[in-house]
Structure I
Amino acid sequence: MTSHPGFDSGRLDLLTAAVERDIAADLYFGGVISVKRGGQAAYLKTFGYSSPAKDRKVAEDSVFSLFSVTKAFTNILIFQAIERGLVTLTTPVAKIIPEFAGGLRDRITVFHLLTHSAGLPTMFEARPGMYIDRLAEVIAAICQVALPIEAAGARVDYAPLFNHALLGETARRLDLKKRSYREILREDLFEPLGMKDTSMGVRRDLKARHLIPEFRGNYPIQHLGHSNLGPNGAFEEEDAEMPWVGCVSTASDMMRFAEMLRGGGTLDGRRIVSRALVERARTVWTDDKPNEFYANGIRAAGGIAPPANIGLGFSVRGPRWGRPCSERWHRRVPSGHTAPELRFFGWIPNATSVSSDS
């Protein structure tokens, strides 16, 4: 589908050719790419197969593990809690999760978790070899082992696990209905957005369409689930609660989420989150600090680490990610400016959903 007047179909053909070359080179098996402009479809194409066996072609409704894109959903739950007056950006995390209290952790706020500036070490698992699919167990382990290496706000260091596990638990403990994290996601985000093929954990009716991710030996840990489905079995668990990594979805559902953000928090006339918080989410809050998660490798190669360019939970426009997106999706807070008091974006194998209005 390449009929949108704002796109050059020949240039989109280059995208098709590039992906086909990648698949031929065995960089990945296949995927779905969806592009819209101003809400109008410009490009939608499926590529390749679900596995090396090539026994199932990727389809438009294929279900993919989202990994760290799950963090974007957790961000929205926190924004909703802010708007309901249940928490502020400057609320200490230990006020919501008392067992997290102690030492430098007392100074870590919701803002620090969202901006990856909590001072906690970069960890992919709280304990080596532990099951990661049950949030209560992960939080208990974090509270025992996650000790800051810097004061909150001193540096930016992308947190694969700690920050968004704590944010998900924060959303759960603040919930007035006492729901589980996965219930909050479904009832307050997925259902209102019409994301019918999105869930935390691999919902039973989605299993047949779920493309099981393959890790090619370059990931630092296994991802174990209580059902013992294999070294990365947590990504196949039906009842998983992993606010940092555990959701599955389709390209079309992810486009609905992207369109909601593009629309300032609204989709199909339904308000999910305020425009004010969407504006703040896409504002750079990390000054010129580099993202230390990547910086050491860049420096070791002789490069200069660029600014992290992190908003409230989302990486936004900046040199670390290139400059293909609209200028209006980037603002920088003046250096030294602090988080406002308010009471009111990873790697996805096979699937990509892109929204643009420029």
Structure II
Amino acid sequence: MKQLKGKYLLIRVDASTEIGTGHLMRCLALAQAWKDAGNKATFITNCQSEGLLQRLRDEEFSLHVLAHSHPDPSDWDYTKDILASYPNAWVVLDGYHFDEVYQQGVKEAGHPLLVIDDMGHLKHYYADVVLNQNLSAEKLHYSTEPYTRLLLGTRYVPLRREFLAWRGWKREIPEVAQRVLVTLGGSDLENHTLKVVQALQKVDVTGVEAIVAIGASNPHADELEVAASQSRIPIRLIRNAQNMPELMAWADVAITGGGLTKYETAVTGTPSIIISQDSYQADLSTKFAKEGSAVYLGSANEINGNGIVEAVEELLRDDTLRAEMSKRGKGLVDGKGIEQIISEIPQEVLL
């Protein structure tokens, strides 16, 4: 990893119950790597979760909290003033609402720009670097400036510092699995987690137990706490978990959303059942299932409890399938994405 001594990284990213926490968490991974290389990172965010903000503070990153987000004009008015205090600093944008106009504003302010993208949905990208770590990202067409560098595919998955120690870890595959991890994103606004908890009550596998990990911005925490306490099987509810790699290593099977978490279960070799929560996740989940690293049940709004029960029981009982899924997941994500991102930023942009 290049030693970019004293260089600043300004990260513009949001988190809320509506957009979730995945954008912020992958930016946290990038900020950790930047800091570990001897540099400094600042977050500019319209984050509505005090738990997430506290996590950034605990990491000793500087924070600027916005009251409103783009396209509200107060966002750019505030952000450009911050950028002016850090001449030539790298800027990171992560969020579907940061459009061509916002990118142009950053470039016109004289800053090198990294855009983290998932879909290639904009008509044009003005960034110095566009990062899309998703499966099949190489097949997307990006309209860019001549100087833009594209970092596409799973070799660029940005994993947080706590996952790096699990690269190459060897998972044991029991003949009949019993441990289930449920983690459906940082917010889960419609409380699909409760549907999964209720389905687990019907799973007919001896000794099954579960951990339900929910994010700091989950608005249904109290209801889920009650459901866990009344469960017929042992269920432990963990809020704002700081040890996700350990939880994934503990689990024989994970039930996850179709976003960033799936890359994390891949690097830990955790066999997964995916429930998508939007069209982007549905497309990505289909690709993971095609690669053989997960079972994709479908959209959270469409699946029923019986479908969850059948999928969980089948995977818990089939050690051959779990072993193959674990192997294929590790083959997709090697855990070295952060190093790749830093090493492939064009040297001339770093000067």
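Taken together, the values in this text are just the output of simple stated rules run on the coordinates, not laboratory data. The structure displayed is predicted, hence computed values, not measured ones. Cβ atoms are built from the backbone, for glycine too; each structure is taken alone.
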Structure (I, II) behind the derived value 20.4 of mean count of other Cβ atoms within 10 Å over residues 16-23:
II
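Have a look at I, II and say which one yields 144 for volume of the Cα convex hull per residue in Å³, as calculated. Numbers along the way, then the final one.
Numbers: I: 144; II: 121.
Source structure for this number: I.
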helix-only ellipticity at 222 nm (-39500 (n - 2.57) for each DSSP H run of 4 or more, over all residues; to 500) was computed and gave -8000; which structure, I, II, did it come from?
I
To test your reading of the models, identify which of I, II gives 0.9 for distance in nm of label points 7 Å out along Cα→Cβ at positions 56 and 248 when calculated.
I
Can you tell which of I, II yields 1.00 when Rg/Rh (Cα atoms, Kirkwood Rh), for residues 8-183 alone is derived from it?
II
Looking just at percent of Cα pairs over 18 Å apart, for residues 88-167 alone, which of the labels I, II belongs to the structure with the highest value?
II
Structure with the greatest value (metric FRET efficiency 1/(1 + (r/R0)^6) of positions 40 and 104 (r between Cβ atoms, R0 = 25 Å, to 0.05), set I, II):
II
From the coordinates of one of I, II, distance in nm of label points 7 Å out along Cα→Cβ at positions 48 and 216 came out at 0.8; that one is structure I
